[in-house]
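K.L.:
Structures for review follow.
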Structure 1
């Protein structure tokens, strides 16, 4: 546990450069340069492109789980064979995702009322690279090379802010998504350089029928989990954009920046947690020892933020470019940050289960997500109010947190 918290702190500090760029993009570049008519389309379009790239991301997660297991067992040669095979598979999945994007994305951009159609290329580039890059960063995670990972993130952040500053004043949407593509591109380049020695190791036999069946099982479970999770997010954001007016959907983008800051806390914990929970599961130790503290930290930060937003939310919103125009939405900021914090608890748990190769949580996760998707689709008229949509998000987040707590309580890990 000491190594987990030490490495989390190291990565937390090194990732702050990238997070500062993310905050600058979300709180200044986008509100400053993107028109209010397009502002509400940023999150739905990103969700759609990420959904198309889901097969690539699923492959990355499975590679991280297997790589962590092989590293823990000292099988470096088999890990090399795994990574070589994964890179070949990813190339095929990348082509399939590009084909789907070429067919579907133009139609979705039209539905989202996006004024700059040329941004579509950069949307796809950002999402596909964003899902491809984890293969490299996940390999560094599995090797527990968190110092190298932090250096890659820092350099990517510098390149990203440069693209924002140069392109967004002239082409706001294209510049934003081009900047979003820059950091994962840097992760891939930096990851290749850092893993070059690893990939040159003599490979040992890994792709046996038994290992192949294991990977297929893990990939199927991971894709089912990702598909349900991303589909709900996509439907939710699509309903938000198509059911609300341009002003309310733009207002949602603005206030959601004050809840998404929680990812500054959750992402370092998730990145470091995966190899540690994989080791714990392999050794028969309880993964809840990692999930519960991470959840408590995140919920504590979310609760503190909600208490600040109640009296000062509108004042904080007014600090952003054009923020005064969305002051009426500020009352939803406390609810949204609590919903994000509660959902993060479920993400910590499911992340730990994926690292352990356990998919029993899908027995409650799948019905919950399918029910939410069905309700969002059937009751689109109900969500013509931003308050109704935020209330729905909070209700489903509470339900997820309760299911997660029950699952942790009944977990059969060895003590």
Structure 2
């Protein structure tokens, strides 16, 4: 169930009309549903019930402090890719013993910081990184718990920018030399080799890459144990995809034909595909969902500034831009766009574009949209992941405000910037 829905033809977030939020707090505006956030986490975490596991939320998807505090209170762990994200997680109340630290380019000071905080494990991406962590751990006198990230050379069938499990990607240690890499790690005196990590990409819509990866990882666990190397946990990463098209359906909204290949299976289908295989290894399981927890938790509200028809194209120009939500510009990503108020009106193919001085500043191209007037509001749906975290000051534009709705209660969880923030 989604907590964004039309009630009497007005878009609501839980019990609050979104238009009221736009009028009170201004636009551009990110709106989050607390109930959706909590339900998403519980659905994923609950699918592992009865299995020794940790669900580590990937902060990279959305690191808003209130969202983090909410997930920490639900017992989530944290997947961090910088010392800054570790800091945000700990400040929000996450248990450091449930924090993983990934990333191909950990700086020395970040490694020392993480060691001092007592995190669960470093997910190590290269042999040289093993040596660096070993040296720092020896210097500060704190053994480092590590998992080696293996690259299984599996095609996740996702956008090439977010594919991370192929040999041509920068991530992980080649699966063909993994046993030798684990032997080397085990020989380093200040490391405690605890686990295997893998993460093959983001926004994955097929089950097969996950199934293949699970079989590959479990086979490697058996190889390592035969070589006398104990593995205590498998960190399977994340990447569960979400459906962006037709997130909301209504008779007064244009219905876009959807290729079944663009629709994500439910999260429990992803988990059901891999859990029986992973359990064969007898390890603690770690998963790192991000997008699948927060994407449909949020939307971006924007105001129509102008309509423009140049005889070749029709444009709807809005006050949000690629600096507020870069996914369409960066990945040509699709987000459904709807008016906040529905009524019977004609639809037309338009480009929805922002004010930034680049042709690549767009939210939709040739999109069938009900005719809207200057001053109306639009909602860009499924914008809770990789939205505000990628917002920038490009063109000296101010980052938008964020509000969290819980039932009929509204709370500002991210202040709108002012010129003093530039």
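Readers should treat all values here as calculations from the given coordinates under stated rules, not as data from a laboratory. What you see is a predicted model; the values in this text were computed from it and never measured. Cβ atoms are built from the backbone, for glycine too; each structure is taken alone.
K.L.:
Given that helix-only ellipticity at 222 nm (-39500 (n - 2.57) for each DSSP H run of 4 or more, over all residues; to 500), derived from a single structure, equals -8000, which label among 1, 2 identifies that structure? Walk me through the intermediate numbers first.
P.N.:
Working: 1: -28000; 2: -8000.
Structure of origin is 2.
K.L.:
If mean projected area of the Cα convex hull in nm² is calculated from each of 1, 2, which structure is the one that comes out at 20.8?
P.N.:
Only structure 2 yields this read-out.
K.L.:
Here Rg and Dmax of the Cα atoms in Å, for residues 308-363 alone was calculated and came to 12.1, 34; which of the structures 1, 2 was it taken from?
P.N.:
Matching structure: 2.
K.L.:
Looking at FRET efficiency 1/(1 + (r/R0)^6) of positions 108 and 252 (r between Cβ atoms, R0 = 30 Å, to 0.05), point out which structure of 1, 2 has the largest value.
P.N.:
Checked 1, 2; max of FRET efficiency 1/(1 + (r/R0)^6) of positions 108 and 252 (r between Cβ atoms, R0 = 30 Å, to 0.05) sits with 1.
K.L.:
Ranked by relative contact order in percent (Cα under 8 Å, 6 or more apart), which of 1, 2 sits at the highest value?
P.N.:
Looking at the calculated values, the largest one is 1.
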